[in-house]
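What follows is calculated from the coordinates using simple rules that are stated; it is not laboratory data. Quick caveat, the model's predicted, so the values are computed rather than measured. Cβ atoms are built from the backbone, for glycine too; each structure is taken alone.
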Structure I
Amino acid sequence: MIGSGNDGRNAQKFRADVVAIVTGGASGTGREVARALTDWGWAIVIVYLEHQRTAEATVEEILAAGGNVVAVRADPADDLDIQRLFAESIAAFEGIDVVVHTTTCSASLLYQNAARHVRSRGAIVSVPAADPVTPGVARQLHERGISVESAPPEDVVSFLDRWRRRVLG
């Protein structure tokens, strides 16, 4: 795990009102989403697979702006990696409210774990090219009041803004 809360803590928990996991958060759409959510005061978990230096640079940028962020290397197609991602996210920030999947790689394990770990009334948003949520996982998410949306990259932040206004007030 790379990064820490706004005062340099790495091993201690930081309580944030809203915590978002952002796949692909080190670059492109994911990075823009992570930066926008940081502007709202949300804590961010950036998920990267191959570009550690890019992830480190994004973490440093968000920390310099006063944000709370960690980066976790995880392969969305690896069950143990995704389980570790959620465990490290919860350890760092005491919970998860939102999952933003901005890459086209497999998302089924991400959704399955989100159904177990995202707080009730949370949200999941993914780009249209990502795997769809399976009916069984969709049912689990619905039962917990978790909003699920597929949105073009340019609309991800707008969806989350509507969600936060509706759910967080």
Structure II
Amino acid sequence: MITKETPLQNVLEVGAECERCGHCCSIGNAYMLNEDVKRVASFFAVSEETLKQSVLEETNVFNTRVYKIKRVKRQNSVFSPCMFFREDAGCIIHDVKPMHCKVCSTKSKQGKDLSHWFALNFLVKEEDPKSVRQWAHSIKGHGTIPGGEPHELVLDKDRLAKILSYEHLK
């Protein structure tokens, strides 16, 4: 069972179920953490700034700044492949793929749990009220992994109540 406290190594073992089928790569794009940007930029022998400008989009997820890999736009399709996916070769950065890709294989039986683990360990900031509120909203009605409920993230009940009622903004 995956919990918020599951060690990275264990999560990577579960996420390693990647069969290089291209399913994940063909339906969307992954988040890149700062460490991923450095590694992929080095792989292509370009500066981090060049990589960011050419194939990444800055975004906020749970009030945390990350980068998304741009997608190749397809007409008449909601889904678009990742910029690094090639039909004939698969993922061209597989050896240095982002942590999000390593962890969140969509074909894994535990795919949803792995996505929650990634969010809880890299995106949701327990000390940031806006981040906690966004997380609480995103899991409402869907649940999360053990350790990921808002009351498990913010142990002070009064503080959590103020965060969720927008009394505590910062």
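Using the calculated result 0.93 for Rg/Rh (Cα atoms, Kirkwood Rh), for residues 22-101 alone, pick out the matching structure from I, II.
Values: I: 0.93; II: 0.95.
Structure I accounts for this read-out.
To which of I, II does the computed value 13.0 (Kirkwood radius over Cα pairs in Å, for residues 54-125 alone) belong?
Values: I: 13.0; II: 13.7.
Only one of I, II returns 13.0 for Kirkwood radius over Cα pairs in Å, for residues 54-125 alone, namely I.
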Self-check item: helix-only ellipticity at 222 nm (-39500 (n - 2.57) for each DSSP H run of 4 or more, over all residues; to 500) derived as -10500 - corresponding label from I, II
Solution: II
Exercise. Out of I, II, choose the structure whose coordinates give P(r) over Cα pairs in 10 Å bins from 0, in percent equal to 11, 45, 37, 6, 0 when calculated.
Key: I
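Out of I, II, which structure matches 2.5 when distance in nm of label points 7 Å out along Cα→Cβ at positions 70 and 94 is calculated? All intermediate terms of the calculation are to be shown ahead of the outcome.
Working: I: 1.4; II: 2.5.
Checking each candidate, the match is II.
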Practice problem: Could you tell me which structure in I, II was used to calculate distance in nm of label points 7 Å out along Cα→Cβ at positions 46 and 158 as 5.2? | Solution: II
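Suppose you compute FRET efficiency 1/(1 + (r/R0)^6) of positions 38 and 110 (r between Cβ atoms, R0 = 30 Å, to 0.05) for every structure in I, II: which one lands on 0.90? Each step should come with its number before you reach the end.
On the way: I: 0.90; II: 0.60.
It must be structure I, since only it matches.
Output the label of whichever structure in I, II has the greatest value of relative contact order in percent (Cα under 8 Å, 6 or more apart).
Working: I: 21; II: 28.
Top value of relative contact order in percent (Cα under 8 Å, 6 or more apart) goes to structure II.
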